[in-house]
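Student: The following blocks contain the structures, represented as structure tokens.
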Structure P
Amino acid sequence: MPNTNRPTISTHVLDTTRGEPAAGVAVTLWRLDGKEPVPQGTRETDTDGRIADLAASGLSAGSYRLSFEVGAYYKKKGTAAFLQRATFDFEISETNRRYHIPLLMTPFSCASYRGS
């Protein structure tokens, strides 16, 4: 059984145009150390639009970035999208907690927040 108390960065992507979870969205986690972002890995959302742990290699204090490939998702759905990528930079200060960063998206807009 996985340790669910381990600090993580998770996401849940919802396609609000279709009113359903956005399955198959590529999401990349970056560590912002110095001048160049360092990729920590890319995963795709599952059938419920979720990725449970983007920080599988561990979580340390510092600056991070999440990039969601919005345009590629809508292209697979046969829909043209104005937005191609949604990118959010955020700060991790407490390394003993879980961070949940959901994304609500349409081909023309996105919204995110610090979830629980």
Structure Q
Amino acid sequence: MQSGDTLTGELRDKWQMVVEYVESLFHRKPDLNAILFLIGIRELGELPEKKFSKEEKTHLMHIATCKVLSYSGYYHQNGFDPKGWPVWEVQQKLPSLSLFEQEILLRQHIVEYFETEEILTF
């Protein structure tokens, strides 16, 4: 990603499709964190009997972030912890990015996730 990239063109259109898809399922417009949370739940592969604790919600978002950034080789899944939660290992350091650039990078990878996992066809 080059400095100054913005959410335009094809990425903007695909991101909007992801947002609309998730909104159609839950009847509320999701933000980036909500979408990461849902990806984390999907990657965990199960819903618990009880609600997730705040710590577990944070961990689910971490799992999702690692999963989507694994497409560019930043993370690699290294098995599961004793609770059955995916464990990720850093493969290469993320570049130094502004918050805006980080959000664009995540959106790009979330779009790729939805495409790769055949959730949406763009």
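Every read-out reported here was derived from the displayed coordinates using simple, explicitly stated rules and does not represent laboratory data. It should be emphasised that the depicted structure is a prediction, and the values quoted were computed from it without experimental measurement. Cβ atoms are built from the backbone, for glycine too; each structure is taken alone.
Student: With mean count of other Cβ atoms within 10 Å over residues 48-55 coming out at 9.1, pick the structure among P, Q it was computed from.
Tutor: Q
Student: Computing relative contact order in percent (Cα under 8 Å, 6 or more apart) for each of P, Q, which one ends up highest?
Tutor: P
Student: Which structure, out of P, Q, was helix-only ellipticity at 222 nm (-39500 (n - 2.57) for each DSSP H run of 4 or more, over all residues; to 500) derived from, given a value of -17500?
Tutor: Answer for the origin of the read-out: Q.
Student: On Kirkwood radius over Cα pairs in Å, which of the structures labelled P, Q is highest?
Tutor: Details: P: 14.5; Q: 15.3.
Max of Kirkwood radius over Cα pairs in Å: Q.
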